[in-house]
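> Pasting the structures in now, so scroll down.
Derivation of every value follows stated rules applied to the coordinates shown; laboratory data play no part. All values derive from a computational prediction rather than experimental measurement. Cβ atoms are built from the backbone, for glycine too; each structure is taken alone.
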Structure I
């Protein structure tokens, strides 16, 4: 799951956190691993490019202070953007990108062009998704955390609507949505306009329905991967049905991501379908932890459910950084010491570290079958890029179309042409 946080409008917020006793930048080579050279080699200033605009001026200030306390000769600065994937790729293509970035959607074969290996951090034997951002046996990216996707909900809104049992079938899910609508509560926040929050309906949910982590990669074997009666069509039909029945925002074209978190927190909206990472953001938007729950989406009427376990964005270190050792030290510090995974609501990427948030414990009580994500096949990535397919845009068009089959036909045609060009 990779999970992809992409929005249409780009916003740049830069926070420069300087310490009074820091030294100037010094040059380190890629061989200077953070764990191997001693703290004396960790010096200079590095910049981290992140999508967490909400942490600028708050948690990131604390991180900068604590990192400097551990490495007195080093400093970290933070640059936050919302259109992360697109903006990072543009900056990488120009050669002007920060010391530490969240690796965008590029083929793994391109990783050595931009990033330095992280194998010398001593983490390889204790992390999930070690091979996810690897190439030819070398690890170039380590996930910030693991995510699973489901329904985050406001417990009071459920109680106010008379919902006493968590839906375990799709029919029960629609019935609960009807009760919420009748009570004047918006059942599900789609964040349709912002587009990126629609990704589960074309990625995680189809994978769960198929019970196959290779579903997205298997598209390479077909000219028509998008069908009404396969996991892609069935998944998108759920969110289309929610739209048709009036279970989404009254005007889906005027939704707002930041406001939606406040609306779920207040109970104006009851649910949102996203990864566990959104839970602490909703709580921080105006409610208490015990008012927010988390359960797997019941995508059919079987009473059984699969869920996808996926890495989120992965830290990568610019191979041309002037302070590679310091950049590596910061990555390791973020994973081991920062506490970011708990703050962000992630399942820790370190195998010996357990998730502590109660919502994940509630989610696990439904005993879902976990489907661990696999890395994207480079050829599939090439086909997607060549066809210029934005998966969330596909969902948008499917939801609004008079004839959803025509949308699938359009994207299948683009896919087939790109597949022919790439695989010829």
Structure II
């Protein structure tokens, strides 16, 4: 274990005991807390006054960087004008305006929008839409879902059921019945240190045919995958893999759901990964970058045919018994509209393409450092995969993550022994240099 230059501390009058932190080793964190107090542009300022380069866009969400006045001002205007309006049997203009604006940048055909408050809610919404669609078409036997190993689809019971990260569900027991999982696409033996999409592994999509043979297509509602598995450590789709999934799903009448909570809103160099890799799903889940992380909000994009299949029966009857109190919240909608203005004005939805080669070469310059067994990248996202210590998996990754913060003044993300990075789309080459140089120095001295 590395020794840090100094322990951090909370403000003297600040108790850390009461907040049960999410996805955090609470006892470990509270023994040496990392407290962020303000943010602007590419940098956080912590409780000790240090500037820390944000190499993760907060949590994959602050794509336009921090402290965007346009967003905060839009939020302030809206909350002063109208703090809340229901969208159950009522409405407000911003939700409709936002839905229209969003469908200008979605893949063709995905032109119906259901608003949520998070990626987890977006996933559970998408799964329910899939079930309702098949039932509306007289195919109510289609109830099975197919996820993928190492997939992350949020923390609702639907999401953890189709997700493939076992720690997210093994403690909870109850899950959706009738869920299968495709094999993951991480293949270090054949694809280590690939620049961009790996060449080997498209055939793994054919496992979907085996599941269809096992259960019958008439019993399968949908297959859900992340175009790129972010939370598992930047696991990329092999060349041709997503197209093959699309072909098989279409052949058998199975809906294809892309979880673009991480890849959406410019991360891959197009508004959505579906456009970058030229594969259009039937349903697409998003959140995070929708409001630049400023206000919780998610959006599920649905093919019009799926939407229209539910628009039958008496006009006065609710077509889809699902929704959230805060669906299309006016303040969140104001934040999202301001965020879209920034993305489009500053060209951020495609900027990752401009930086991709520089980012790629900078990351791959770390090849050959001690314990680095793979480097992966696409768009403006990347990962450095470290060898695990014998009998202590995850500890090397955590030490690198913590030392980057305290010694390198950069914030990266660790998932096990994988260091993941996704800097804001406003990043400059100097920021990339700072991030990669700091990470390299830490890796060199981490045993």
Structure III
């Protein structure tokens, strides 16, 4: 870094002053035990701050301002009361300040501003992440704690703020650079997943999702199964983070054990998720999240899905007749995948499946999404017919005399028409 320490100190003060000014006049109304506003002000340099003498002090001063900027920027994607009070003007000021810091810090580097920002984050991570990890741990609990330990534990609000900072720092780095700091990120993110608070867990999962998308399975190394176990332990989680659990679990198991559906992790994660949705089949948010993000896991399992039929299909049959169209369309899409992957020729599921599809086809006549639903049903029926199973022909024979299904039957046994032609003829 070419800048003198006095120049840097002056620039940090100049960057932080407008942020501090907006902060002081912005009220924070909260019932939390911790004031985010006070924490932000404590992180900003001021005129009474000691002048920077050496590189360590320079980096420490930049780190403090970066932690403040991380909180300000995190407020854009958080609805938590600790951050939701922060106005957009403050978020923008924080993000602009950090970009300018990165330009100053790497003033001699020819890299673009985006690359400089990433470089500064990478340089800060070794000193930021251990501190954030400690903060998260200090508010975690243990069933074995005695009274004095529980009293000494920090309020959970500190961990919530720390894990938002963790998420921000991690998501500023992408491939290939994120692989270089994987060993720093994973222990800190695992600490978040082990926390008792859903808010802390959720942000930790989002950090892991970003990590998994930007590193290879070999980069995760020995952490792979440890992280998968943390996902597995968190599947039975609160509603607010269920979507993150599903996304992360599917992403990790298919990345760490690709082309290996015999891995016990596939069966463990699939069975745990199925058990969870079986217990709450009417929970719309959970079933939609599961159906929306399960496709990669279904594709990875392939024929091994046959072992899960007795649990999957009762759920599909129930959800196919849901009131909300999103669930119905997602079920049909996943059902098409299952049929395509397994060619369920000799399964006792076929008669019931044909019956349910026919019933839904008729019911859909009054739905706004009729064409989309019927197109998917026709594709599934064609897949079943093309599997050349006598079971399907036997099951369909129960409906071939139904005048409401005459055009459907003609389409199934004729390759010359398209599903779009059929839908237009019925309109």
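> FRET efficiency 1/(1 + (r/R0)^6) of positions 82 and 402 (r between Cβ atoms, R0 = 41 Å, to 0.05) computed as 0.40: which structure among I, II, III? Don't jump to the answer; show the numbers that get you there.
On the way: I: 0.80; II: 0.40; III: 0.10.
Computing FRET efficiency 1/(1 + (r/R0)^6) of positions 82 and 402 (r between Cβ atoms, R0 = 41 Å, to 0.05) on every structure in I, II, III gives 0.40 only for II.
> To test your reading of the models, identify which of I, II, III gives 21.7, 64 for Rg and Dmax of the Cα atoms in Å when calculated. Can you show the working numbers first?
Details: I: 21.7, 64; II: 21.8, 69; III: 27.4, 90.
Computed on structure I.
> Comparing relative contact order in percent (Cα under 8 Å, 6 or more apart) across structures I, II, III, which is largest? Please report the intermediate quantities before stating the final value.
Values: I: 25; II: 22; III: 9.
Largest value of relative contact order in percent (Cα under 8 Å, 6 or more apart): I.
> Continuing with this model, one more query. Matching task: 17.6 is the computed value of mean count of other Cβ atoms within 10 Å over residues 314-321. Pick the structure from I, II, III. Intermediate results must be reported in sequence, preceding the final value.
Numbers: I: 23.4; II: 9.0; III: 17.6.
Answer by label: III.
> Consider the structures I, II, III: one of them gives 0.98 for Rg/Rh (Cα atoms, Kirkwood Rh), for residues 282-321 alone as calculated from the coordinates. Say which. List each step's numbers first, then the result.
Working: I: 1.22; II: 1.15; III: 0.98.
Structure of origin is III.
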